[in-house]
1. I have -10500 for helix-only ellipticity at 222 nm (-39500 (n - 2.57) for each DSSP H run of 4 or more, over all residues; to 500), calculated from one of the structures I, II. Which structure is it?
2. When distance in nm of label points 7 Å out along Cα→Cβ at positions 98 and 138 is compared over structures I, II, which one is greatest?
3. 44, 34, 18 is what came out when Cα extents along the principal axes in Å, for residues 18-89 alone was calculated for one structure; which of I, II is it?
4. Can you spot which of I, II the value 17 was calculated from, given it is relative contact order in percent (Cα under 8 Å, 6 or more apart)?
5. Computing volume of the Cα convex hull per residue in Å³, for residues 50-193 alone gives 123 for which of I, II?
Structure I
Amino acid sequence: MSKLLVFGIDGLGYDNALQHFRQYMPNLNRIARENYCKRIELDVAISPRNWVRIFSGRDLEWYNLYVKRVRDDVWRLIKVNELGVRFIWDEFPGLVVINAPVVIPPVCKNTDFRPVQYGLPFTWFEAWRELNGIRRSTLQAIRQGRSVIAVTTVVDRMLHITGNERVIRRLLIELDEVVRQVVERSRERGFDFIIVSDHGMRRISGESKGQIVPRHDMPYIRTVVKAIHEHSNDALYISSIRRDVNSHLDVYRVIRQTLLNS
């Protein structure tokens, strides 16, 4: 029975991956051509809600922000046990989980990876640290023959605050190489794989640089106050498992059934 690699890419929608940025991601585009590939049309392009859909099969209509109000203009981070759902890693406790952004900081289980800057890598150095840490930990899980979920947030975070083509190109080339390595190694070990995103990104500003500032109530968390790109309603799905999907809830069902069979 096959083990499973789920590689999530926060913010890399179908349109950007396979059209606008395809010249920067030849490996991802080759993998898309050789396997089942689908553009998922979204009703909402909200990260926490969509990652919960993907990893629990539940749609929390209220869950639109990673924070909740304490009083007036003071907020705090929502904890994973406050969501009241059973995640796929709760059903399969041996699953390796690397940086799953259902909350901030993202969930990690059975790995020594730790989220970079609470899962909010807004600088090139932070993005590089996240990508390379995820690469290392994912390849380690594959070598051990363990099913693994890994999610990188670098596309979402960096596109929110940059329109610099050179930065975007460098980021996507690095990401494309990580995708190539983890997919090829997983296939060599007989894994099935899924590549999935929570939404896409579209440009809303002609400026080249956005702005982030520390939150007044949680200064260790930075928030975007001037965005260059915002979320779009297209998600990417690529898989070696040739089962039709039309929604993130379908993605959950494929993940769960594959793990049950492994």
Structure II
Amino acid sequence: MQRKEIASILQPSFDINEQTISIRPRPGGFCFSLFDHKQGAYHALSEWTGMRNEEELRRAWEQTGLNGKNPQKAILFTDSERWTMIPNVLAKTDRNAAWKLAFGETSRHPLKEQPIDAAGATCLFESDNSTHTIWKELIPGIEEWPLQAADCTYILRKSIRIDQRITGVAIRPDHIDIYVCENGKLLLANRYTCDGDADIVYYVMNIYRLFKLSQAHTPIFIWGENIGKQTANSLKTYIASVNYARPEGQYRLNNGIEKVDNLYNYIELFWNE
């Protein structure tokens, strides 16, 4: 079991009751961040790996010093195998019908939803509750949010700031999620199964052709825990502006976090609505 303290500068006045804990399970471990609502700042970013079973995960969480604490809010970001974006109006009427329209069948697991106000949309996703029972034990009241809600919000905010069409790609172990936005409007949110950089380039270039995006002028932002060393270089062969995602939002990062080069690996942990 290994602990990687990426950046942690907790103030003497640290009060867990004013914090949001954001957790992202990873194969063999987890990573988490702490957001201080009173100061509007992130104080900690930490990653734990090498856990072989549930008992080791429990021991790791105890060593964080957060076990048994009662935060203001706790979020568990999960990557559902199946998800879809639908307008908020449709989510309020018949989300099961919307799901069947998207996948041709009813959901196999409990169906949950997360509104994305910035997009006027709702992310519907399947939740396999048995997978996350341990976190619900460790942190009573923890909320399960789909990664796609954080991804979508991130790229929407970025498109408003840049004021043009942009593309975002979340790169995961066996798939990518691609988003296309223009001035705060979501044009595309879709998932593609991938096996390496060649597949990533193939799907991204198909999206550029489909939306008539400029390879010379339309920027692309990439993030995720599975970005290989050559991923950006492969995309740069075809797209002029390839960028690693950085946290966006109305908050501060402590100096330790600000200096972390690979924050694109943890981008979902920097989303506070």
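1. Source structure for this number: I.
2. For this comparison of distance in nm of label points 7 Å out along Cα→Cβ at positions 98 and 138, the top structure is II.
3. Source structure: II.
4. Clearly, the read-out refers to II.
5. Of the options listed, only I reproduces it.
Each value in this text was obtained by applying a stated rule to the coordinates, not by laboratory testing. Bear in mind that the values here come from a model prediction, so they are computed numbers and not experimental data. Cβ atoms are built from the backbone, for glycine too; each structure is taken alone.
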